[in-house]
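Each structure below is given as structure tokens.
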Structure 1
Amino acid sequence: MSKLKLRKKIINIRKKKYFEIKIGNNIINNLPNKINLSKNKIIGGYFPIKFEFDCLQILKKFYSNGYGISLPIIKRNNQMDFYRWDIYDPLTISSFGIPQPLKLKKVYPDIIFVPMVAFDKYRNRIGYGGGFYDRYLKKISQIKKCTTIGLAFSYQKVNKINAENFDRKLDLILTEKLI
């Protein structure tokens, strides 16, 4: 199945099933313990849209444990960068309709939680088709070591995604069933 058809199919399923699945506190409470990081590390997250796996509670848990939090801002030419965000700071809405930080202190996260539309057992993912995360993950890999963790619902898993050379594999994928 083409990425376009797969994307459309999974987004429709996600919209229908979103309220059926409860994200357990086991992910929220145990994830900071599973990732061995010193307190001066920065976590990159995302503000969920279109019924994505909501990582805001995970970000709040990391924040309360003393980690720096950041969110992406999309820029020209399908580029993005991450900016420091205090979870109590107000956000502004981008031209894409996505909440983003107002204060602009660019950072390079040590861990990035990556949203996705679909994934496979090989840790391939597809997003919405803009390539924002693939480009950013390539860019940050040339700057520092960054762990990438995809967040999705278990029903977003597919048999195989036909990855292209520019697609970036993730280090780990977590669902409401897997931690």
Structure 2
Amino acid sequence: MAVIRAEQSGDAAAIHTVHAACFPTDLEARLVDLLRAAGRLRVSLVAEVNGQVVGHVAFSPVTAASRAAGAGLAPVAVTEPHRRRGVAAALIRDGLDECRKAGFGWAVVLGEPAYYARFGFRPAAAFGLDDEYGGGPAFQAVELVAGGLHAGAGLVRYAPEFAAFSDPGVDE
């Protein structure tokens, strides 16, 4: 079974390797590196098996008209040999708990609705939220603290590091 723990100094290269191995390009790996360098990697957890990092989840701050602080879940990855064993689910659950402890009132994700519903995520539109990337039904939100997400909070903005990868001049 995987041990879930907070990222420690010295984990950055292993985390980069996990994301680079799990996605078609190294875009997510570079995003995590940029968020870390900017001090915006507020919750960063790894899954470790036999001393080896096999998974990672990142949460960075997001903003909306609501005064409560929000967190954006992105990215999450687990290496192929450790998938379908509950590792990603454990990372996400523990990550949401850490976000709650860190004072985040709500969280958003751009992902598969059927998967993220198990963590309490619902269509963000139900909360009156929009995203800057046109995620539609894949853009979802969860309230982490009662009253933490005010209906009609409007456009959710991610950390500026995300915008670096939506620029057509960026090599993906």
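Per-structure values
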quantity: Ranking 1, 2 by distance in nm of label points 7 Å out along Cα→Cβ at positions 53 and 149, the structure that comes out highest; calculated: 2
quantity: When distance in nm of label points 7 Å out along Cα→Cβ at positions 61 and 157 is computed for each of 1, 2, the largest belongs to; calculated: 1
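Values in this text are rule-based calculations from the coordinates and carry no lab data. What you are looking at is a predicted structure, and each value in this text was computed from that prediction instead of being measured. Cβ atoms are built from the backbone, for glycine too; each structure is taken alone.
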